[in-house]
Structure P
Amino acid sequence: MDKTTKQQQEQTKPQPARQSNLDAIVAYFESGIKSAEAPLALGIELEHIVLNNNLTPVGYSDDHGVAWLLHQLSKTYTRITQDDRGDILGVSRPSEAITIEPAAQLELSAGPFTSLTKADECFNAFEDEVNAILSPYNKHIVPVGYNPTAKARTLELIPKRRYQFMNMYLSERDTDGPCMMRGSASTQISIDYTSVADCLRKIRIAFALVPILSLMCDNAPIYEGKPRDHFMMRTSMWEHVDPDRCGLVTGALDPDFTLRKYAEYVLDTPAILVPCTQNSWCYDDRTFGEIYAERTMTQAEVEHALSMFFTDVRLKTYIEIRPADSMPIPYVIAYAALIKGLFYSPANLDALEALFTSVGKDDFLAAKKALMQKGYEANVYGKPVSELCDTIISLAKTALTDEDKSYLEPLAQLVKQRKTLAETSEFNQ
C-alpha cells in the first residue's frame, strides 16, 4: 500500500473529537482579539546569518560559534532555554527573545512595539551587542535573505530534535526544504486584530499584498553559493518546500473564508511531529485530525499545530506577515512603518480591500510568477506592479505621523528607484 492510499484510508476514519477540535482552534484564534481602543502595536522578528569575516559560515558548535555566542548573550538576556541534554537554544529578557533557526541563524523577536523609535533602538542595540562580542574573533552577523557563501546541505543542524524530524520529512516532500531550513533568513511583522471580521479582512489583504511585499523586501542575491537567476528567491524556495503547509492558506482569498475553514485546514494537514514525552518529540505523518481523533486538543497542542505551518501569512493570536527577506535595520523599521500605515488605518484597509477585491488564488499565484521573472517590470492583478507599489507607499504615508513617515523613507526610496536590496547588495557585486 502506498503512502497516498494509506493517508486516504486514515482520513476516512471517524474523528469523534473533530468538532471539539475545530472549536478549540477557533477559540484560540478568537482569544487573540484585542480591544479597538488598544495601542497599535507591532511584533518584529529579524533573523541574521552568522559569518566569519572571510564570509565562511559560523556553526552552532564551532569554536566561538553560535552556542558560545548565546552563552555570552545570557549575561544580559538572562533567561536561558536549553534542551533536555543541556544544549543552549535561546536566551531572553522581557519583550526580547533571541533564538536560533535550524542552521544557527540568529533571530531576535521583540515587541510588541507601539513606537517605531523604540523598535529601531532595540534592534540596533541587539546588533551592536552581538557584533561587539563577535568582532574580536573575526565574526559578524549579516541581515541577508540567504546564506551568501554556503550550500544549505553543508550547514550543521542545531541539536534540536524538532529540526531533525522536519529535515527528514521536508527532504522527502520537495527539493528546497533543507534550503529553507538551513540557508534562509527572514523579517516578519506581526499585527493585531480587533474582531473576527477584522482578522479575516486583514488576512485576506495581507495575502493579496504578499507578492508585492516580497518584491519590495527582496534581499537574497545569492542562492546555494551562486548568483540567483531570478527575482525573489525566497518566494521560489517556499514553492518547493511543502505544498501542504506553505504559501496560501487554502481558501483564504475566497469571500466566504472563515476561522473555522482555517481550523479545518490545520486539522487536515500532516503533523510531521507531535510532543510525546516531556521535552521530546515524535515523528508522525498522520494529520492533526487523525492524531487527535478521540480527544480535544489542549491549548499547547493547538499552539504546536499552528507552529508547523509556514504560510506567507500565518494566524496565531496575532497575524504574522512573513514574505520578507532579512534586511538591514533601516529597511526592517521602514517595512514595519509600511505595515503599520496600511493595516492600522481603517481608511487604508477599505482602500486595499477595494484595490484587491477580485484577487483570487490564481491571481495570487500568477503575481508571484510574474514578479519572479520580471521584478518591477511585471504586471500584477492587471496593473503595473510599480504603480501598485507607489500606491501602497502613498497610502501608508497618509496614516503615519511625521516621525513614522521618516522611518518609511528607506523603503520608499527603493520603490521610487525600482530597485531591490538584492540588486544593490554587497554580495551582488
Structure Q
Amino acid sequence: MSRNQKVLVAGAGKSGISSARLLLNMGGEVVLYDGNATLYGPALLENFGQGAAVEVILGELRPEALADVSLCVISPGISLETPFVEMICAAGIPIWGELQLACYVAKGRLAAITGTNGKTTTTALVGEILKAYYRDVYVVGNIGTPYTDVALQTTDESFTVAEVSSFQLETMVDFHPQASAILNITPDHLNRHHTMERYIEVKESITANQTEEDVCVLNYDDEVLRAFGENAQLLPKTVFFSSRQKLAEGYYMQGCEIMRAADGGARPLMDVRDMNLLGRHNFENVMAAIAVAEALGVPMATIIRVVKEFKAVEHRIEFVLERLGVRYYNDSKGTNPDAAIQAVKAMPGPIILIGGGYDKGSDYDEWIESFGGNVKYLVLIGQTRDKIAACARAHGFTNIMYAEDMAEAVKVCAYYAESGDCVLLSPACASWGMFKDYEERGRIFKECVRNL
C-alpha cells in the first residue's frame, strides 16, 4: 500500500473509524462511507485531526465516488451481499476487512481464536497468560479493541491475540496466525451465511494461510472439527482437546483433572475445582487456551498459575450479586441457543431465565430441551418472544411470562425467585432492536439488578 492511496472505508462505526485512522497514519486518503444518511458528517470528522484527508459520504454511494479508489475496507457488520458491495466488485476494487488491514502492517506473532461460542473467554485468558510471560502483548478483535488501533505499535517482539468472528473471516486475504483455535461450530448467523456448510467453511478458513510450522487447536468432541483436524491436507500441526474422551495426544478431562497426553503418556495439569470459571464449556475454553499458550512458548507453570487466577469475562456467565439468597448471573454474551444451553448447564441451582431478543434465524428446540427440571420460569423479551414461547409450549414448558423491557423482566424474576434460585440473563438471541449491543444489554441488566 503506497502513500496517498485513496481507500474507501465502509461503515462509520468503531471498526471503520479505527481503520480510517490507521490508513491516515500510513499516509493514505480516506473516503468514509456509511449507508445511514441520518449520521452527522461533522461529528464523524471530529474523530480525525483537523485537515485530515477524509471525505464523508452518507446515504447513497454513487459510482463516481469510486474514482481513484484502489481499495475498500469494509466493517464486519456489513453483509457482502449489500448492493453497494456489488458495485465495488464490479469496479474491480479489492475488499479487505479491518483485521486484514491490520495484518498488512502488524508485526510479531499472532494467535487467532474463533468458534461459535467461547471466543471471548478463551481470547481473554490467552491474553492474560501471554502478558504474564511476555512484555509486549495486545488483545484485539471482536473482544473490544480493533486490531487497527494497535497494529502500528507492534514490533517483531510483540504477541497479539485476536478474537475473530465469521464476519471478519469472510474478508481475509493473507491473514496468517502462528496459532489458531476453532473452539466449536454450532448453528449461528444463518441469516448472514445462509447454510451451515458456508458457515463451517468460513470458520475453517482461519487456517487458510497457516503452514507446517504453525499450530491449529481444535475441539475433538465437535464432529466437524475432528474431521477437519484429521484431514491430511490441513497444513498446521493439529492439537485436539476434549472434555468427554481420553486422547492419545492433546488435552482432555479425566474426572476433575485436565490432562496433557504426549509421547505415549499423560500427566495431570490441574484440578478444575481450583478455577474460578463454571461449567464444562469453560473447561474446554481453558484447554484450548492452554494449548495456544503452550504453542507460543509459555512455560506450563506460568499457564496454570494464570488459569487458576482468571475470572469470568464481563457478560459471560458473570456473577453479579446475591440478594435474599438469590444469585444473579449476567450471560448477555449468550447470543445463540448453544451458548445459552451452556449457561443453563452451568447454574448451581434452580433457574429463572430471561431470554429473547433479535431473531438471527435460530431454532430454539435444543435450548428448551436443555431446561430439564432446572428452569422454573422463562421470562421473554424482544422480537423473538412469541417464537420462543411457541417452541417452549410445543415441548411442554408453560411457565412463561412476557416483559416489555429489561427493568420489568428483572422485577418479575425477583418477585418469583426463592432463596437458592439463580436469576440468569442468557437470551439465546442477539441484542439488536432493544439494545445497541450485548454489552449494553448486560450493563442494563446489572443496573436493574443492583437497583432492586
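From P, Q, which structure was P(r) over Cα pairs in 10 Å bins from 0, in percent, for residues 199-390 alone = 8, 29, 32, 23, 8, 1 calculated on?
Checking each candidate, the match is Q.
As an exercise: helix-only ellipticity at 222 nm (-39500 (n - 2.57) for each DSSP H run of 4 or more, over all residues; to 500), calculated from one structure in P, Q, equals -9000. Which structure is it?
It must be structure Q, since only it matches.
Comparing distance in nm of label points 7 Å out along Cα→Cβ at positions 207 and 303 across P, Q, which is largest?
Top value of distance in nm of label points 7 Å out along Cα→Cβ at positions 207 and 303 goes to structure P.
Of the structures labelled P, Q, which one yields 20.3 when mean projected area of the Cα convex hull in nm² is computed from its coordinates?
Derived from the structure labelled P.
Rank structures P, Q by relative contact order in percent (Cα under 8 Å, 6 or more apart) and report only the one at the top, that is, the highest.
Going through P, Q one by one, relative contact order in percent (Cα under 8 Å, 6 or more apart) peaks for structure P.
Every number here is computed from the coordinates shown, using simple stated rules; none is lab data. A quick note: this is a predicted structure, and the numbers were derived from the prediction, not measured. Cβ atoms are built from the backbone, for glycine too; each structure is taken alone.
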